[in-house]
Structure P
Amino acid sequence: MNLTDFILEISNRASDNESIYFNGGHNGPYNDSETPVRNKGHWLIIFSKCFELTGKQIYLDTVRKLAEYLVSKESRPYGYSFHHRLKEVKDKCNGLIGQAWTFAALAHASLVTENPKFAELAEEVFFQHRFNPECGLWNRMEIDGNIESIDSTFNHQLWFAACASILISSRRNEIYRRIISFLDALSENLTVLDNGLICHPIENQLRGNKFDLSQISNLKKLKNNVFQIMGIRNSKNYDQIKDKNDRMIYKSIGYHQFNIYAFAMLKETIPEHSFWQSPEFGRSVDYLLSDEFKNGISDNIYGFPYNPPGFEIPYSLSVLTDMSESELVEISSWWVNEQFKRCYNPKTRMMDRNTEDSLTHTARIYELANLSNSILEKIEVQI
């Protein structure tokens, strides 16, 4: 069975069991209960790929149904941001990242259905978010329209930009201007360690009152302390890591391929930006191919059980490296099959092994959809 066959098979299974597969999860290790908005958006992208692969009406009908749900009052109850999170003590929009996931789904919906209304609604929500050109970052916006603080998690900002970049809508040029401003400001907002690891927080935002100012100097020290990573890379229990900086590094390793995937999306939509030639970006891509990363991600709770490297690395390498197709297939096959070996259950046909959130983890198969059809056909799945 190749990846094309697998995607079609699991999609058919999900279509026959919507009440299970399309439900909301709880955001993996964070255990924050979620509405169905996230996972339905992920499945919309999977079914879009199925329609691209086969041209069958049944897949297009499912895309339309999921898209109509995403633009409904249930998903966007007050006409502002999409309702993603149910946990009382946290925002309901799930920062910028929740909105990014829905932007991506609606972009695919408009493309596949040839109906611009889905992308146009995502565009509306994009411009409802406050952008700060002086620092190149966006504020969070709650589902009732209240403007919250700047989202201080780097991957949230990055994915918000990446998913907005694929919207084909009337104000696309304005969207691009803001995204280019975001890319221009990466020299201030992105911290890449000497070994290439992308740090989880935004250094620029540590200067705000919300953070301990001592973290700035600590972050700068980490840029020259690669050996500290080596000491914690085999830690299997995040809760057992006591040092604040060690915890940040551990989480950063688990999110590295997630960040690189979004960078690949941006490289495809804005290929001429100077950031792609920067030493920092080059190091971050090289780190993805290193044994140090492979060892560090192996037992990281934010890696295989949550941010699936087996689904994220193949597309990233296809865009960001010059490797031959045969080399890409060989490396991708290892990552894909390692992901399935750890998490896929052939009896339930879900990603429910060694993960805390089987519903979301199964839906994240959508990250394979950006791979070209020819590569999908060449990667053999051993399940």
Structure Q
Amino acid sequence: MKNTVKKLGVLFMAVSIFSACTNDDTPVVPSSSFALNANDFRGKITDGDVTLDPNVIYKLTGSLTIEDGAKLIIPAGTVIEGTVGTSYIAVAQGGKIYVNGTAQKPVVMTSGAAVKAPGQWGGLVICGKAPINKGVTASAEVSELTYGGTNSADNSGSISYLRIEYSGYAYNSEKEFNGLSLFGVGKGTTIEYVQVYQGADDGFEFFGGTVDTRYLVSTSNEDDQFDWTEGWNGTNEFWFGKLGLGRGNRGIEADNNSNNHLAQPTSNPYIKNLTLVGLGDQGTESQAIKLRVGTKGLFENVVLSNFVTGIDIQHTEGIGYVNSQEIKITDVRFVNVPSKAKGKDTAGATVDVNSVFTENDAATGAGEGENMPSWTASWTRL
């Protein structure tokens, strides 16, 4: 028995020594060649995985691009501050971003200015390989990255519990960032629990693609709260949009293709559980939902509050889609909306489009009628 114990002891020591030597002698190889500097966070991640530290504030000092084959992983509670107008984060085709926030510890991308205001940095741009109708591929207007393709299931990563604040820097009158710009992003990408707050342009904009979304919040952005164009097709639920700061245009502004209203694929999203809250009669574009230049769209369980016009259908193609029920908005509750629906064809003639909607006074929209829904608690801001 004693000999057996001794032999086991010797064996254990040998294994321990071997393991220790093996661990000590194995070189630690970095996952990525990217040189991470929290105070000068910019450049191109060209390979491997880069994981941020939630205990460090990252100062975004220029453009940061995640290129084909690379990954950026952002843990819950991480804060990234844009320090100059032209600072932004972009995911190129084949790159991936993983925003792993939680309701209690969202990831925050915000301005680094002492006094924060809309438009102080760029935003988040994602470019995928899903179909668009601007061509097989195109160049993104704010990053000049290629987007579009033929892969509807393309995967650019996942985003959960992210708050984007004070974005929307404008290069010029024709070129400005949205909070979250999705260029040809595919269905393999997860987008859920994201707020864009006090941006200088649109909150969310979809440029083609097939990505689905859930639980989006767009508040106090100075242009439209939600926008799409170039053939976006996605299935979506639980959107809440509210104008603020005495500024802002539409709740939703939606296009197919301004140069070719019949371009394929046709923009045709499905949106269920939607609330849009406006500013009353302020401004000239007080429209909750404006559908134009050939977009289609199906909406269900909708609350529209405090807009001059609830639903505005523009151009002959859109009028045709109302008649064919390829544009349909069912179970709508209007709150302080004097003009529920109006339409004009391409020649500018007024057309009755009241058949586009059905009413339901019990509609709940994003969850709590015109109020912030309960699922926004703890991770969003007003």
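Of structures P, Q, which gives -17000 when helix-only ellipticity at 222 nm (-39500 (n - 2.57) for each DSSP H run of 4 or more, over all residues; to 500) is computed from the coordinates? The read-out was computed on structure P. P, Q: which one has relative contact order in percent (Cα under 8 Å, 6 or more apart), as calculated, at 9? Structure of origin is Q. Here mean count of other Cβ atoms within 10 Å over residues 34-41 was calculated and came to 23.4; which of the structures P, Q was it taken from? The read-out comes from structure P.
Each of P, Q could give Cα extents along the principal axes in Å, for residues 202-329 alone, but the derived value 37, 28, 25 comes from Q. A value of 29, 26, 20 was derived for semi-axes √(5λ) of the Cα gyration tensor in Å; which structure in P, Q was it taken from? Answer by label: P.
Since every read-out is calculated from the coordinates, none of them should be taken as a lab result. All figures in this text were calculated on a predicted structure; none of them were measured in a lab. Cβ atoms are built from the backbone, for glycine too; each structure is taken alone.
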